Structure P
Amino acid sequence: MVVSKWGNSLAIRLPAAVVDALELHEGDDIEVVVASARIFELKKKPGREDFLARLRDFRGKLPADFTFDRNDANE
């Protein structure tokens, strides 16, 4: 990968293998995490559909003894 100037910023072009592995599309949000001085990780941020799927999976799985107290929650 080559670092290029893009306006006032620097940019890299992702190889097709990385795009395919992360199933990236134009407009997707990604996160770059610096692991060490010369190593970084690239992660695809979950989209709205991913969050909705996680919520659907979670639905109805609270413990049987769970109670919600609105007053405690608003303190």
Structure Q
Amino acid sequence: MRQDVFELINGNQDLKMYIRLQPFWYRALMRNPHQLDKMETEAAYFFKKSIPHRVTKFSDGVQMTSMLLHMFEAMNTQS
């Protein structure tokens, strides 16, 4: 594996864990180090750190907060 690719993977805990969980990337990156971008994208989806996952997580948080707010308002109107 090229030294620059190895250092990049070692510097990023998510990539390091992903390459340990998906060992076929060792061979793929040794043959074609330009696939590093593809591996980074797949690792982001694997660890649910991609933009769609972050938007969904934020949306779920807003929904939960809204539901709790409505519940507290309903409790206050009953008292």
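The table below gives the values:
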{"quantity": "For 20.8, 69 (Rg and Dmax of the Cα atoms in Å, calculated) the corresponding structure among P, Q", "calculated": "Q"}
{"quantity": "Which of P, Q yields -7500 [helix-only ellipticity at 222 nm (-39500 (n - 2.57) for each DSSP H run of 4 or more, over all residues; to 500), calculated]", "calculated": "P"}
{"quantity": "Computed 23 for relative contact order in percent (Cα under 8 Å, 6 or more apart) - originating structure among P, Q", "calculated": "Q"}
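FYI, it's all coordinate maths here, none of it is from the lab. Nothing here was measured: the structure is a model prediction, and the numbers come from that model.
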